[in-house]
Structure I
Amino acid sequence: MVVQGRIRIEIGGHHVEDMGPGSVVGELAVLVSEPRSATTTAIDECLLLRLRKAVFDELLLDYPEVARGVITALVRRFRERDFGVGSDSSDTGTL
């Protein structure tokens, strides 16, 4: 999770988006044991929060609202990527 600063997301060397505070990255890597699908690079000095898989799994079990937030963010990201569909909702998909 980006606490402070901005990061750049690239897939296959192509710029996808820049993300800032409150944005979550790497959730796919902790949900499924597969290679990462994107590369992140700090644009400026950043403060990041990192959760190990065991802690993340426990967080999802103990706090269902966090699990719903992760699912919402993933669905929104996939819809935007696959269909170019943005959200009209005030919920930005950040946690």
Structure II
Amino acid sequence: MVTDLCVFKLEPEGAMVESIHPWVTKEEVQEATGWTVKFPDEIATSIPPTQKELDLLDEVDPNNLRAIEFFSNADRQEQAMLTWHRESAAS
């Protein structure tokens, strides 16, 4: 399971961190998670996406709706309305 902070590996006992993104600390993962996070003895650093993967994301999400989850509530509503207006105009 990929999040904005890390990658979890799903195991029978629950989720365990598989890797942490380069800009994130172990403490930030724990603080942002609603349960006690399991970490391996040695934590790998996540590999950033390739340009090809980023280009594919832009193809399937040209309006960058995936970024909405990082916005405040007011900004999220504004972005949703802007996207709705843009898509309505294009129809």
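Every number in this text was worked out from the coordinates using simple rules, so none of it is lab data. Since the structure is predicted, the reported quantities are computational estimates derived from the model, not experimental observations. Cβ atoms are built from the backbone, for glycine too; each structure is taken alone.
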Here relative contact order in percent (Cα under 8 Å, 6 or more apart) was calculated and came to 19; which of the structures I, II was it taken from? II
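Can you spot which of I, II the value 0.60 was calculated from, given it is FRET efficiency 1/(1 + (r/R0)^6) of positions 22 and 54 (r between Cβ atoms, R0 = 25 Å, to 0.05)? Present the calculation step by step, with values, prior to reporting the outcome.
Values: I: 0.60; II: 0.95.
So the calculation was done on I.
To which of I, II does the computed value 16.7, 53 (Rg and Dmax of the Cα atoms in Å) belong?
On the way: I: 13.4, 37; II: 16.7, 53.
Matching structure: II.
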A value of 1.2 was computed for distance in nm of label points 7 Å out along Cα→Cβ at positions 30 and 62; which of I, II is the source structure? I
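By the measure mean count of other Cβ atoms within 10 Å over residues 14-21, tell me the structure among I, II with the highest figure. Spell out each step's value before the answer.
Values: I: 13.1; II: 16.6.
Across I, II, mean count of other Cβ atoms within 10 Å over residues 14-21 peaks for II.
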